[in-house]
Structure 1
Amino acid sequence: MLNFTSRTTYYLSSTPTDMRNGREGLAGIIREKMQHDPYSYDEAFIFYSKDYRKVKILHYDINGFVLYQKWFDDGKFFKPRFLETARCHKISRETLILLLSTSVQSEIIL
């Protein structure tokens with residue numbers, strides 16, 4: 001089960017992701033592009049679609065992967081604009097909740 005706790009470290013992909021990717025495809029992106037271990041139980045990885053209407057979060061708990069998905073019917077997620085170049089960006093629990101709960105036509109600076 002995915003719990004949005006402050007003990008979990010959240011990493012947001014710096015580029016849009018093909019939402020056809022499932023658990024294995026996203027785990028490969030985590031290993032190859034983000035250079036993290038997808039089996040780390042204290043980390044969660046956030047991916048967003050090119051049109052900013054879909055998001056997926058992959059997390060490994062004690063006995064397997066949890067894949068959380070959200071699609072906005074109206075509006076979009078905040079478009080992330082990064083101040084630095086990196087493969088992924090560490091974000092706070094509060095920023096994650098803001099990204100998941102807000103449907104807007106704007107951007108958020110991270």
Structure 2
Amino acid sequence: MDFNETGKRIQDLRKLRFHNRASFAKALQTSDENIKRIESGKGLPSIDLLIKISTLLEASTDYILFGNLMDATDETSTSLIRLQQQLSPAGKKALHNIAHEIYNLEKG
């Protein structure tokens with residue numbers, strides 16, 4: 001596991017949802033300095049903080065730590081994440097179903 005890459009993934013996802021690191025830290029009930037340390041690759045979050053980060057950023061812990069699944073930093077993925085965040089719960093479910101159908105079609 002690359003601490004720098006983990007920190008960059010957290011930072012990239014955080015920038016999609018929060019205006020700044022201070023508001024993110026406040027929502028996580030931790031210090032801005034702790035988030036800065038994590039995002040700069042100088043350490044990893046505790047298990048409890050990782051779960052909070054995962055929940056708040058709506059990203060799996062697997063993606064946050066290892067980068068598995070989709071690359072949430074490319075332009076198309078970023079755009080989809082922003083759109084998804086603005087949908088109602090029913091809209092999110094519909095988007096998921098559509099994406100699943102497209103996946104099944106491409107998989108053959």
Structure 3
Amino acid sequence: MDVTHEVLNELLVIRPQSRIDSSTASAFEARCASLIDEGPAKVVIDFSNVDYISSAGLRALLVAAKKARSQGGALTLCGLSGGVRDVMAVSGFDTILGAHSDVSEARAALGG
């Protein structure tokens with residue numbers, strides 16, 4: 001699974017690409033864990049380039065959020081659209097983790 005990232009002034013922005021499903025969720029989870037270990041604990045996952053997420057992907061998000069919290073940070077989401085937005089709403093993840101329109105809005109929500 002292709003995942004890009006950047007660090008913007010103590011904010012880690014993770015950008016998964018395409019789909020997060022049962023065949024890619026474990027790689028996504030491992031990549032997030034590695035990036036959170038290396039970088040800032042304030043994390044935004046930008047879903048602008050993701051068109052599908054399964055329950056396995058939701059689990060990977062929970063694991064990443066717990067890791068960020070364990071390091072004194074937090075994790076939030078941005079760039080949700082279409083089916084991904086619907087899955088986040090039905091599952092409550094948009095409320096639990098927060099859902100924002102873009103990275104700037106997500107950064108403000110995390111106090112950055």
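Bear in mind these aren't lab numbers, they're just calculated from the coordinates by the rules spelled out. This one's a predicted model, so the numbers in the text were calculated from it and none came from an experiment.
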Query raised in the report: Which structure, out of 1, 2, 3, was helix-only ellipticity at 222 nm (-39500 (n - 2.57) for each DSSP H run of 4 or more, over all residues; to 500) derived from, given a value of -5000?
Result: 1
Report task. For the read-out semi-axes √(5λ) of the Cα gyration tensor in Å, a value of 19, 16, 13 was computed from one structure; give its label from 1, 2, 3. Result -> 3
